[in-house]
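Engineer: Take a look at the structures below.
The numbers here are math on the coordinates, done by the rules we state, and not lab data. It should be emphasised that the depicted structure is a prediction, and the values quoted were computed from it without experimental measurement. Cβ atoms are built from the backbone, for glycine too; each structure is taken alone.
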Structure I
């Protein structure tokens, strides 16, 4: 039997989750930082970004769980689109 290759390639963009530490997002994806800022999350300069995950940071800024989920989906879609455009 042939094993199927993973559908995720090494060139896949970094995608964020609500459990990611904000400091990790800052380090791994500068573009995600810009997109988070569009939602009012200016986490780069916050000293707590080393300790808070995105879920906690969103709650602190008054976002609901649904708003946070929608934001993450939109940001990840944008990151995937941009990675695809770069690979052309």
Structure II
């Protein structure tokens, strides 16, 4: 199984034309560049420069922290549904 950030980069590249056409990116090269930065972030999740360029923090960059944050979010959804959340 590929790491999530690598999957995200692959998905972005496969949708590059659509993203550019929808004006969500300047052009295909813009999408490819962003995908490359996301892959680089996977290799170096503590890079302040990459986090800054991508507008993300450590919760997104680090795989273990990202998984923990998702688990916390899902747990809070369960609490909200049962009414036991704050």
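Engineer: Here Kirkwood radius over Cα pairs in Å was calculated and came to 14.4; which of the structures I, II was it taken from?
Structural biologist: II
Engineer: Can I ask one more? Could you tell me which structure in I, II was used to calculate helix-only ellipticity at 222 nm (-39500 (n - 2.57) for each DSSP H run of 4 or more, over all residues; to 500) as -15500? Each step should come with its number before you reach the end.
Structural biologist: Values: I: -15500; II: -22500.
Clearly, the read-out refers to I.
Engineer: Shifting gears a bit: Of the structures labelled I, II, one was used to calculate relative contact order in percent (Cα under 8 Å, 6 or more apart), giving 36. Name it.
Structural biologist: The structure behind it is I.
Engineer: Computing distance in nm of label points 7 Å out along Cα→Cβ at positions 16 and 48 for each of I, II, which one ends up highest?
Structural biologist: By distance in nm of label points 7 Å out along Cα→Cβ at positions 16 and 48, the leading structure of I, II is II.
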